[in-house]
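Have a look at these structures, which come just after this line.
None of the figures in this text is laboratory data; all of them are computed from the coordinates on show. All of these numbers come straight from a predicted model, not from anything done at the bench. Cβ atoms are built from the backbone, for glycine too; each structure is taken alone.
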Structure P
């Protein structure tokens, strides 16, 4: 069980996408290390249930990853911990 933290929703200068977020995986510090996790499922546990997503690409060069969810997220999830399934 690998833990990760939600850093931000994916956003632009005037818009934000609630279906995608940026995460930082614990122990991952480089872009090349993130490529091992592409395609893995993630689970975000919320008070009313859980939301599942998929890691789709690296984000930047410092070890962050982009996750796509089928259900939109709110700003409440920023800073929350999620689990990367093996």
Structure Q
């Protein structure tokens, strides 16, 4: 089984979501993907639209900002992401 674990880590990177280190998929992720990583009980995009996402320590040229609903972003190791409920749906 060690090879399975090594392969899964090769396809993942560590990011910081809401202050917690989380293993996330490498590459491009959507607003919905990030909400699911932060709040696993969110199961559909309509519910995910009630969350706001800001990020810092991203790739050069896209170092920090807000990720709108329906948008995606390429993750970077140790990128800091805050996913918070907006109180609206």
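Couple of notes before you dig in:
- Given -500 for helix-only ellipticity at 222 nm (-39500 (n - 2.57) for each DSSP H run of 4 or more, over all residues; to 500), calculated: source structure among P, Q: P
- Source structure of the calculated read-out (relative contact order in percent (Cα under 8 Å, 6 or more apart), 39) within P, Q: P.
- Label whose coordinates, when distance in nm of label points 7 Å out along Cα→Cβ at positions 40 and 56 is calculated, return 2.8 (choices P, Q): Q
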